[in-house]
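Each in structure tokens, the structures are laid out below.
What follows draws every value from the coordinates through simple rules; no lab data is involved. This one's a predicted model, so the numbers in the text were calculated from it and none came from an experiment. Cβ atoms are built from the backbone, for glycine too; each structure is taken alone.
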Structure P
Amino acid sequence: RELSRFKQETELHQKEHLHHLEVRQEHARAEHEASEGRSRLDMERALHQKEVNQHQETRKELERERLMHQQELSGHAETRRVITRLQQALADREQLAQTRVSE
């Protein structure tokens, strides 16, 4: 009877010990998966940040090109104004010359 109870207690103790080992293994597996998940998230976050930086750089480059183009357009507009003034001055002189010839 004493031996039987000792066997039962030993079996119970072994079952508890096995259960604790299984729980510990499951916890270690979950921790490992979580760690892999964090590593994957870190890699994805770094990749996303790199893409964001590239987009910002592209935006800056486009803004520089837009400003250069705007300056070119302003220069063309100024050139057209100068040409118009010169043409008007030339027309005025020609008219003045015609008027003097007529007199």
Structure Q
Amino acid sequence: MKARYPTDFFVLRGNHETAAINYHYGFFDEVTKRYSKDLWFRFQFAFDSLPIAALVANKLFCMHGGLSPELKSFSQIQSLALPFTVPDTTSLIGDILWSDPCGEVK
């Protein structure tokens, strides 16, 4: 889709596009068995280069997970320099990739 519609289709990073998660869930084994460890590292660089969120038409905020209590402005996301690795601790990035909607949070 991205190749066919390069200006209309955007790929966002999800919670499994981290080295720790895709290593644990078999992606590492699959890639290294069929290809090489070097290719797995290249995938990690590609994943680390994906944006974690997008703002469409200044109205729609798109992300894999949910909002973070640390998020005060979209500029916080815009200021993230790519590529980056996802920290292991609770963070704005972790929340955006992992959080599920919660009706009790105001």
Taking mean count of other Cβ atoms within 10 Å over residues 38-45 as the quantity of interest, name the structure among P, Q where it is greatest. Q
Distance in nm of label points 7 Å out along Cα→Cβ at positions 46 and 62: greatest across P, Q for structure P
With mean count of other Cβ atoms within 10 Å over residues 14-21 derived as 16.6, matching label from P, Q: Q
Assign the value -9500, calculated as helix-only ellipticity at 222 nm (-39500 (n - 2.57) for each DSSP H run of 4 or more, over all residues; to 500), to the correct structure from P, Q. Q
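Comparing structures P, Q by volume of the Cα convex hull per residue in Å³, which one has the largest value? Don't skip to the answer; put the middle values down first.
Working: P: 52; Q: 132.
Structure Q comes out on top.
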Comparing distance in nm of label points 7 Å out along Cα→Cβ at positions 22 and 94 across structures P, Q, the largest value goes to P
